[in-house]
Each structure stands twice: as structure tokens, then as C-alpha cells.
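Each in C-alpha cells, the structures are laid out below.
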Structure P
Amino acid sequence: MCGIVGYISNHCVKSDLIKGLKKLEYRGYDSVGIALFDVNQNIKVLKNSGQIKDFISKYKNDTSDGHLGIGHTRWATHGVPSDNNSHPIFDQNETIALVHNGIIENYLDIKKELIDEGFKFKTDTDTECISNLISYYKNKNKDTLRSIKLTFQKIKGHAVVAIISKEDPGKIFGFKKGLAGSLRIGLSSNKISIASDLETIKSTSEKYISIDNKEIFVATLEDVLVISKDKKIEKEWISIDEKSETISKNNFDFFIEKEIHEQPEVFLSNFQNRVNFSSKEIDFSKELKGLNLDEIKRINLFGMGTSYYACLLASYWLEQISKIPTQCHNASEFTYRNPLVEENTLAISVSQSGETADTLSAANLIKEMKIPQIAITNTNNSELEKVTKNCINIGAKTEIGVASTKTFTATLEIFLLFAMYLAQKRNPGYPKTKIFQELKSMPSQIERILDNTKHIVDLAKLYSKYDNFLFLGRGYNYPVAMEAALKLKELSYVHAEGYPAGEMKHGPISLIDSKMPVFCIITEGSHRDKMISNIREVKSRNGKVIVLTNCSEKLDKSWYDDIIIFEKTEDLLSPFLSSVSIQIFAVNLALARNLDIDKPRNLAKSVTVE
């Protein structure tokens, strides 16, 4: 994995490939490469480890170009990031080149069989077993498409693949098997465009199709053939009416800084067509079709990483506001434990990309159980939406920074509104007047934090020398502590752990000393006094205490070393403000350590492997 592009055109496509790969940079990657047909109709592969700017510098004097090519940004799964392991990957005879997202689970078996047949392998990737397997079948039947079909049948696991063959210079072949993310094919009057996501092909296409699971395609400039089970599939071409989103850093040095500052706007835009502040009503009926929510007796939530922590916080809201028993699941664990799901359960799967492999696996399992489900994503027409058939878009627009910020806040907002939507029938007596009143001012409160970041920035610089952090919270603040620790790990490579504060005495307290800063999140709510006890316990063991709070007047200055204060609000709304504060802290601590906060090492924006 991580990103695929491909073009067929009347004009040379090398620059298009590079532009397309740049649009996929937000997904995270460790190497990059392209394959082209040169003037002699030989396949020319250019690739290297590192970023696209390194690739451009390496090949600045290379004049090769062609009318057809494929490209890839790789996030290493099999084999270290290196020039050799970068995609595209050749077969042993260098007559077939391909790019691949996903994981081939039986690649070792295939590799052994091919070695026994005399094939040699030059990389450590699982991808090379695909190219050599196609080559093996071609040696027998001389037909590229048939060889790809046989390879498709042989491999096990998850794969989205784009392939070019020396004997078929006007064609790009490919297929999708399992849950390895999306693949779109765009069409215009003079170009075929192929990419992992829709945003990449918007500027070059008038309409598009999606390649679905168990489908094989052959694309030429004149036609796109799609096959499933040896039968031609007539795909419906979807018009691209919206313009490609303009991506820029504006006046910021990094995309993630800009995206943190976009959160008030995102929050406000999600009110539109959903929230009526006059009648104090929420409406999701236009987005959800064919669901009888009145019969729902239980809700199961699924996510990974930041999406999982959003689910964890949402479980509090759904139970307390809408009075529906709610269980939160790590999607990767749910899929393989032979789960039991009761009737009248609603499943909600969360993935900002709509491609997260573990979440897709869980959603497919839920589909097999015939349980109604909803997707919450930041991507229209995603793989997850295809499975769930019902989708709520979080409206955060493109997020380039690999570590989620505005998508986390937007997901939380959607969950809160959905809990209020369900409560209109389930629990009409919830304190909606107070919540609506304060919800309306939430974008302004976030804006005020963003306008006054100097104190947080100074603290981040002060604490940038520490290599271990503990984040503690209770109630709504526990999931925030978990997400805060994740952000610090992702951006600054600092070891950080998030814990429910009540768990501290059951082990983590042994770690506390003057070299372990402890971030305590305490708000004006039912857990305030217990959190004060936790803060005192940390301080009495020479721990360095940073307090993040909206009730500073209830805290003695001798109890903590440093403090970050945000405005008072209803306790269930406080995570929106505490989360933004922690994002600013994590970003600036990483900057103080001279790190690339847009592209943290080893991370991918869209994790399309399990």
C-alpha cells in the first residue's frame, strides 16, 4: 500500500503521474515510483525510497516519457523502505510491472512454488509474487488477461493492483480483491485516469467508475472493460460535477496547523441542514434511508486509532443522551472473535478514509449478520459506504496531515448530533435547551483557543525535552486522554500512555517520578473531585503535573506545575475544547523537536491492510 495512479493519454503522462502522486501524499508513504512505456515501447521504471521531492531530484535529468504509465506511493508492509522494494515491481523478465495496495497472505507459498519453477526474486515484497505469477502463467498461455485472471484466483488476501505488460503497450490492467482500499477509473475526451481516491482524478476526468471487489479491468484510451466471474460488467459512469478541492497551506508552514485552525469552520458547516436552533431539533433523515431506528435496542460502534477513540467518547453520549446501551469495539479484534450480536442492534462503523481494512472487515461481517449499519466517514462513495449503504459524511473536507485533527473533532460532532437526534424520541427530557445554547457557541469557543495559543506553545517547548508522558482523565475526558497520548506519539515520537485516572493506582503509578510529566484533564462535572484526588496523588510522588481544565478556580496552585485553561461549558461538550488544546500542544512539542508534523514516520493516512 498506499496510493495508486495511472494514466493513458494522447499526450505524455509523466507529469500527470507525478501530479497525481502528489495528491496522494496525504495518505502517508515511504517510497515512490512510476513505470512508463518509453519511445521503444519498453517499460521504464523510475523509483526510490523517500519523498516525491527526492524522486524529482533524483530523476531531474531523466527525459523518458510516454503516453501510458502507472505510479505508486508505498507504505512498507513486506520489506524495508528501499529503492529496491519500492513500487512498481517488475517480474523477473522485466516485461510486466505493477503497483499494489494490500497484503498477499499466501505469498510465501506462491514464492516457494515459483522458485521451484526457476523464478528468481529481487525484492522482499509480497507484491513480487503477483508479477512473477502473472509471468509464470503468461509463459504457458501467452495471454495477459487470462494470466491475470489465474493470478487473481491463486492469491489469497487483499489486493488492489494496476498492471502494465510489454506486449500490451496501450493497456492498463488491474483488479480488486478483498479490502485493500478503493480504485477509481476516470474518463475524459482524451484521457483515462486511474487512482486510489476520487479527489486525485477530479481535475482530469468528467466521469468515473469504481472497481469493486472481485472485479478485473482492462483500460485503453477507447474503452474500459470490467469483468467479474468471466462476465462483462456494465458499470454506471458517475458524473463528476464538483470541482477538485483546492489544496494549499495558506499562511501556515504545515497542513496540520491549517487543519487545526479550520475546525471552527468545519464545526459550523456541520450544523447546516442538520441542526435547527429555533425548534431545537436535529435531522439526519435526508442522509439515512431505509433504517427503522425506532426498533433499535442497542448500538455497536467500530473504529481503529483516532476513530476508535471517537467511538469510545460517543458511547458515553449515546447512552447518556439517547439512553441506548452502546458498546465500542476495536474493529480488528471484533472480526476474529466469533462475535455475538443481538437482534435490533445498530452498527456504526467509523473511518475517515472509508477504506480502513480492519473496519471494512468488521462492516462486512455485520453485513453477513444482516444487522443494519451506518458508516461515518470523510469520503463520499467510499468502500465502507458501499458495504453499509447508509453514510453520514463528517464534512471535514480533505485532511492532508497524516495525524487526524479536524476529522476527529468533526466525527465527535456528528456523533453528538446523532445522539441528540435519537434522543428526540428516546429521551425527549434530556437537557437539550442548555446543550443547544452552548453547542451554538462552540465554533466561537474553539476559535478563541486558536487565537490564544502562545501559552500552550510555550509549554510545549518547555516539555519537549521529556520522552515519556502519562495522560489521565475520567468520564468524557478518558477518551480525550487516549487520543491525546496517540497524538503525542504520532507527531513527536514521544512515548505516551492514556489511562482512565481511576486505573492509575493499579499499576501506572509506579512509573511516576520527576521525569514523567502527567497530563491531567479535569473539568467541571461529576468527576471533578475524584480527579483532584488523582492530581494530588501524582504530585505527592514528585510527578510533574500539567493540568488541562475549565475549573481552575477549584484547584490550588500547589497541586500542579503548569496549567492550560479553556472556557466553561456543559461537561459533555468539554471534549471539543480540550481536544483542540491538546492538538496544539502535541503539534508544537513535535515542532520543538524539529520533526515533520505533516508526515510522521511509519504512518499512513489510509491503512488498507489488516
Structure Q
Amino acid sequence: MCGILGILTREGLVPGVGSDDVVRMQRALGHRGPDGQGVWKERNAIFAHTRLAVRDLSEKGDQPMVGRGGRSVLVYNGELYNDAELRSELGRLGVVFESRCDTETVLRSLEVWGQAALDKFRGMYALAYFDVDTQKLVLARDPLGIKPLYYWTGTGKGGGWQFVFASEPVAILEHPDVPVEPDIATISSYLSTIRVTAGSRTMFRGVSALRAGERVTVMLSGARARIDSCVQPICGAEDDHAAGGYERDTRRVVTESVVRHLRSDVPMCCLLSGGLDSSIIAMIAARETGQRLTTYCAGAMETDEDSEGGDFHYARLMASAIDSDHHEAPVSEAMFLDRWESMIGRAGVPLSTPNEVAINEVARMMRQDGKVVTLSGEGADELFGGYVGPIEQTAAFAAEHLETGIDSDAWGRFFLDMAAWVPNQSKGGIFKPEVMSAIEEDAGLIARYVSVATQAMGGCAEPLQGLLRFQRTINLEGLLLRLDSATMLESIEGRTPLADVEVAQHAERLCVDQKIQLNGSAGAGRVAGTKVALRKAFGDELPEAVVHRAKASFPLPFEKWISSKADVVGDSSLVEELFTPEAVALVRADAERVWALAWPMINLAIWGRRWWG
């Protein structure tokens, strides 16, 4: 896993952009790649890289990696899980490899097949490939959005047009010509969704994020630069599985994905919360590695009253079942408050969910123990149906409008309201009037949810199937970004065997009742079973308590803890600029009671002080 960045212009490098600037940008990504740094320069392009060595630890895997004859260059952040198959196919075409690194597989694939190679990749990745002769740059992100990539384009202080990309916004903002300005619309979106991106928009004005599966092509030749983009869809029509067939197929697909995700030349381990998803992964990994697996669990420090029902309890139970070398990373209130602020300072963006701190703490422990790669369970809830509340609310909403039908606009607004930390209709008393005017009453956020709902529900006869497609786009991308940020701050590569394109296509082919079971009619019924395919496929190998455990994910009692940070909202120029005095006073006086507002507002205050004082 790595950090990548680049600067491109249409002619020569822009005056004022020098080697010191590139070094500073590269240093901002140092946590993503402590094992090596590299820079490649051409007349109008600079590519830089920081390496976290995982496959082929020799210098042959160093980046930027230059193509045959020096006419192309690649910087790549990711892991390719069908590396062996692609190498075999390329070998039959006469390609000779110089390393065992999957970076070279990606490079040779792009040399031979061009952009069509992207359709062949199975893995997590963010990459930039530049053809020197045609002056064509291709940026690409994996279909599920496991690895992040950002870019900025504009005119520099020297007057020349530039295209700047990097693995994190903080590196782009180290470029001397990129203005550091908040994006008010995304801030409003963050208040509702606690996600630091909103489609292509980020918390910084002018800095764009590649969406999951997006490919951006930049043509530097011609009278003016041209930028095009498209998004790679995840397809899979429902299958008519024979009785019991879907359990067998689910077992096969998930097992095969975990096995592929185990390939590594460095020590690896598993995150184990004691829930169904991480337990399935750990169980398969323990069986397939042939050696004792190391597992880790993070969570709030236990008390006598919760020691029998929390993550630590279930993780111990599962660790005992697979005989893993198990470790625990307890999170105290003092550590949570300190790490919360330091993570914002290092990453340069607010935190998403509070348990991002727990993930970071367990990643820090892994790194101290010499681990470099960890497997994690993200993806199962969105692909196989794991969130009880949204399932029941969606079923009820659909039943209520069964006769009249529901258009995409209504679905989009429903999904937004259902999950909002701060509802759109409440923002008039929270944001200042001029802010509400600037964001056009959240028109952009609403339009995005309507657009995603249109795609999710299009051609979908079953509303719950549409809900899962929606969650795959909105929820999962946010969770994967959280995992990447929290682990990479400690130079740990997080892999997600359940958030895998082959697993996603299999889940898409399953009927709704093979994923979710309702007890009673669709409108009045309650959820009787979630992630049915996973439970039936692996339930006989897991402890019964784990199989039937309710959904949890490194929960922390953050509502009680955040009051200690509440005063920061009164000492932030950004908060003063955006929020009404009444909203600020409410958070300072009673943060625990209004935690759904206090969490994002305090994050914004800390973030604002990081950049603007």
C-alpha cells in the first residue's frame, strides 16, 4: 500500500513549482509509505510515490515504475488479487516480467491492453498512468472505492494550467498554487451524513474525489486540456438458485476471496470484533494460513456490567474457537479525546464515525507488533443486508406507498432523512441564513441522494434490493474511506475480503429473501434475519452466540465523552462563520444530549482550527 501524487501541465512545469514543493507534498503522504520514496520527472510532469512494501520487497517494486522505453509511467496504490492470472495471460502474449510485484502486472497490463486493462483488475486500487507520447493521463479507482484518490485543476500563480492528484487532500493542499478553502456545501453534507466526501466534492473547495469505480482521463495535447470521466458499474442479474445452492455458492465465493486476500510477503493479521463478518474472515484465514493467526479487537475499556456483552467478550469467544493469538486495544476517554484531535491534525479532515479512533488505536498496536497487513469485515452489511433499522423503515415506506408508487425524488429524500444526523429541515436554525442561501437549502445534497436513488432503484422490482444498492454506493464508500484513513495513519494496509468485486457481484445475484428475512408482511413485519446467505453458509462452523449476535462494530460511548471537547466550538473562526450563536451555545451547554449535532460540529471546529485558526 502506498501514497501517490503527481503534477502535470500542458507545456513546461509551472514556474514556482519546484522540487521543494514535491518533497513537501510527498512528506505529507509519508505515513502511507514508510519503506521508500521515489520521484519521476518529465518535461511537463512530475510523479512521486511513498511505498509500503507488501509484495516483492526488493527495489524492483519501487515506484514510480517506468514502462518499456521510458514512454510511460505508473504510480499505484493497492493490491491486485488476480495477479497470477493476469501474469499468465500476459506471458502468453510474450510479456517478460522483471519482478514479482503486482505493480508491474498493472503497468504491463496497461501497456498491452490500454484502459481496457482496468476491466480485468480484481483488487483494491487507486492509480495514475501517463503515456508520454500521447500526453494522456488516466486516473482510476477500484469499483467499490476501497482506495482513495483526489485531484485539483486550475491556473497556478505563474499563470499556467495544472492538474494535481494525490492519495489524500492534505498532499494536494501542500502544493503552493492550491488554495485552502472550505467547501460549504460539503460541510453541510457532512453535518447530515458524517462523511467527508459528497460524491466528487470534498471538504476543500476545488479538490475533487474520484468516485468508486471512476476513471478520469486527461488529454494534455491539443489546443486545450480535456478531462473526461466514467464510472465502472457492478453488475449481476438475480439468479434462480436451486434449493440450497446459494449457501454453497456464497461459501465458495467468500472463501475464495479471503484466500486471495491472504497473499502477502509481510506479517498479517485480522481485525476481530466478534461479529459475524470478522469472525467468518478470521475463521477462514486461520484454517487456510496453516499457522496460528493473530487477531485484534478494539473497544471502550470494559466495566463489570458490559464485560459479557461487548466486542471484547465475543472476540475472545471467537479467538478461542480458532485458537488465535488474540490482542485487545482498549480505548479510554482520555485517549479518545487526544487521538480524535491528533487524527484530524494528521489527516487534515474531520473524523467520520467515532469508532475511527478505535480502528486507529488497534492499527497502532498492530504496527508496534510488527504487522503490516490486516483483514477487516467491511462490506457484508451493505452487500448481504445487515442493517435492521433501515431495512424495516424501507419496507414500511414501500408498503405505505404500494398503490401510488414512489418516484426517485421521494426515494432520495427518504434515504437522506432516514440516516441524517442533522436533518435538512433543522438546518435553518443551525446554519446562519447566508450559509443556507449559499448552499441553496441543501439543493446539492438532495440532488445527489436523488441521483443515487434513481440508479439504485432503476429496474429494481424489490425495494430492499434497491436499498442495498443504495447503501453500497453511500454507506460502504464512507466506511472504506474510514478504514483506509484510520489504518494508513499507522502504516497498516487494511484489506476487505467481503468488499470485493466478485463477492459484490455474487451478492447482487442473490434474491432479497436469500439475504433478508422479514417476519410478517413487508410493511408491518419485523426483520427476522439479516445476512441470511452468510449465516447459512458459515453458521455451522462458528460459535452459536457469534452467529446470532446483534450488529455491533467497535462501539464507543462517545456521547458521554464529547462534552469535554464542546468548548472548542466557541473558539473556531469556521464555526463562528457558519453556525448560529444559538446552535453553538446549545452544543457547549449540553453536548451529550444533542450528540448528533455536537459530534459533527466539534469535528468541524477542530478541523477549522487546523487550517484557518
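None of the figures in this text is laboratory data; all of them are computed from the coordinates on show. Everything quoted here is computed from the prediction, not taken from an experiment. Cβ atoms are built from the backbone, for glycine too; each structure is taken alone.
Looking across P, Q, the calculation of distance in nm of label points 7 Å out along Cα→Cβ at positions 7 and 55 that yields 1.2 traces back to P. Given that helix-only ellipticity at 222 nm (-39500 (n - 2.57) for each DSSP H run of 4 or more, over all residues; to 500), derived from a single structure, equals -10000, which label among P, Q identifies that structure? Among P, Q, the structure yielding -10000 for helix-only ellipticity at 222 nm (-39500 (n - 2.57) for each DSSP H run of 4 or more, over all residues; to 500) is P.
Once distance in nm of label points 7 Å out along Cα→Cβ at positions 135 and 199 is computed for every structure in P, Q, the highest value turns out to be that of P.
Please compute FRET efficiency 1/(1 + (r/R0)^6) of positions 127 and 399 (r between Cβ atoms, R0 = 41 Å, to 0.05) for structures P, Q and give me the label with the greatest value. Write down the numbers at each step before the final one.
Values: P: 0.90; Q: 0.35.
Of structures P, Q, the maximum of FRET efficiency 1/(1 + (r/R0)^6) of positions 127 and 399 (r between Cβ atoms, R0 = 41 Å, to 0.05) occurs in P.
Looking at structures P, Q, which one was volume of the Cα convex hull per residue in Å³, for residues 471-590 alone calculated from, given that it came out as 222? Among P, Q, the structure yielding 222 for volume of the Cα convex hull per residue in Å³, for residues 471-590 alone is Q.
Please compute Cα Rg over 2.2 N^0.38 Å, for residues 271-542 alone for structures P, Q and give me the label with the greatest value.
Q
Taking distance in nm of label points 7 Å out along Cα→Cβ at positions 103 and 583 for each of P, Q, which is largest? That would be structure Q. Quick check: 3.3 is what I get for distance in nm of label points 7 Å out along Cα→Cβ at positions 319 and 455, calculated from one of P, Q. Which structure matches? The correct label is P. If relative contact order in percent (Cα under 8 Å, 6 or more apart) computes to 15, which of P, Q did it come from? The structure behind it is Q. Taking mean count of other Cβ atoms within 10 Å over residues 351-358 as the measure, the highest value among P, Q is held by P.
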